[in-house]
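See the structures that follow.
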Structure P
Amino acid sequence: MASYEYKVIPFLARADAGDSFEIIAVQLQKVIDEHAAQGWEFLQLASVRLLVKAGCFQRLQGKKDGLEIYDQLIFRKPST
């Protein structure tokens, strides 16, 4: 059975108001291509949810715990 090495990196697309969704696809494709050139195979885009607890001062201001979602790109390549 093959053994793999994995790499996880954050992905945050950047777009201005009025930009098409295609600009995000171009950004994603660029990151995938850069890693492919280094021998990494793109495996998946995963969303990771993070519960962020409000600090003492934030709670005094009425803020509550929040949920943030981060996209992560997962790559793999055979172990050497």
Structure Q
Amino acid sequence: MEAKSPVSAQTFNNADSFAQAFDEAWFTHSRTHPDTGLEAEEKVKRVLALIADHPFLFENPALARQVADFRIRLLGL
């Protein structure tokens, strides 16, 4: 599994901040591992691991997962 990247200095314990962190981590993962052929569920797990230190994910894991799933649908990821 990849090393965790630090969460941005401008991190807030809310869904908007989490969505921004998730999008950034998703696109970073896609750029650095373009041909991994991962199933969507596995990629989500890896991306969430990259931002595991985000306070919203830490305090609201179920809601954070819903936000992540929404971002994937919204952005067509």
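Where a number appears in this text, it was derived from the coordinates with a stated rule and is not lab data. These numbers were taken from a predicted model, which means no experiment stands behind them. Cβ atoms are built from the backbone, for glycine too; each structure is taken alone.
So if we calculate distance in nm of label points 7 Å out along Cα→Cβ at positions 35 and 59 for every structure here (P, Q), which label has the highest result? It would help to have the intermediate numbers written out before the result.
Details: P: 3.8; Q: 4.3.
Biggest value here belongs to Q.
Here helix-only ellipticity at 222 nm (-39500 (n - 2.57) for each DSSP H run of 4 or more, over all residues; to 500) was calculated and came to -20000; which of the structures P, Q was it taken from? Each step should come with its number before you reach the end.
Working: P: -7500; Q: -20000.
The read-out comes from structure Q.
Tell me which structure, out of P, Q, gives 12.4 once Kirkwood radius over Cα pairs in Å is calculated. Intermediate results must be reported in sequence, preceding the final value.
Details: P: 15.3; Q: 12.4.
Matching structure: Q.
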